[in-house]
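Every number here is computed from the coordinates shown, using simple stated rules; none is lab data. For clarity, every value in this text was computed on a predicted model and none was experimentally measured. Cβ atoms are built from the backbone, for glycine too; each structure is taken alone.
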Structure 1
Amino acid sequence: MDSPDVAGMRAYGDELRDMFRQIQDVGMELHQQAKAVQVTETSRDGLVSVTVGSRGELIRLDLDPRIYRRPDARQLADTIAETTRLAAERALERVTEIFEPVIPREDFEAHLSGDLETVMARLADRMGGSR
């Protein structure tokens, strides 16, 4: 009979194998969907509009000509930065939703954020042991 650690590792291995097969089956389609994500966000004052891609990269920036009525470069820069940050958050959420059917949300978010501690803790939990 297997010890709990070995049984947990086998179960986790089976789970990873199933997840991998599922990703292989739908992976290219999900990848294309994720790559195509674009999110547009408009600032609260309606003067700044940004579009970002799936990785939060700036694709388009539109400035309403009315911004010249209040020539405050610092405020404009802050508005652009905040609007871009909001759009990037929405893009990340959309990409997470796309992959959620095959990768658990918590795992995906931990990997994307580079949170190695959480990734390792979840791995240890799935293997039935502790770190």
Structure 2
Amino acid sequence: MEFSYYIALMKVFNPHTDLPALRERLARDDGRRIVCYCAAWCRTCDGYQPALESLAAQHPDWTFIWVDVEDSPDWLGDEDIENFPTVLVQDRAGTRFWGVQLPYVEHLRRLLDGADDLPVRDDGPGRIDDLAGA
């Protein structure tokens, strides 16, 4: 199977298991990224992941990333997470949102729809390209 075809099939990337495909996607996307930080033991995250995958299928212009904080702690930069899910929204200008998001996919959909109008912030774990080593 051709690598780019594999990437087209993926909707939500996991840096622990999909890092090469994620790096290729980051090199080709337009800089709009959603990162959901969760943990395998979190039952809230278990229920949220399928909804996030469904949202990703509806927004192919965004790169969706699922980070298990225990598998990929380097994706947190210097940040600590106390509540799940914690969401990072970035575009080429920078971080537009960094914080806890209630586990309702409709809230995230509204956040994405208005992301261009949100101010750029200085907080968060850092640029996704840097965290991915892309």
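Descriptive notes on the structure:
- Of the structures 1, 2, the one that 0.96 was derived from, the read-out being Rg/Rh (Cα atoms, Kirkwood Rh), for residues 55-102 alone: 2
- Identity of the structure behind 20.5 (criterion: mean count of other Cβ atoms within 10 Å over residues 47-54, calculated), options 1, 2: 1
- Each of structures 1, 2 was scored by mean count of other Cβ atoms within 10 Å over residues 15-22; the highest score is held by 2.
- Given 0.92 for Rg/Rh (Cα atoms, Kirkwood Rh), calculated: source structure among 1, 2: 2
- Looking at distance in nm of label points 7 Å out along Cα→Cβ at positions 71 and 95 over structures 1, 2, structure 1 comes out largest.
- Among 1, 2, structure where helix-only ellipticity at 222 nm (-39500 (n - 2.57) for each DSSP H run of 4 or more, over all residues; to 500) as derived comes to -20500: 1
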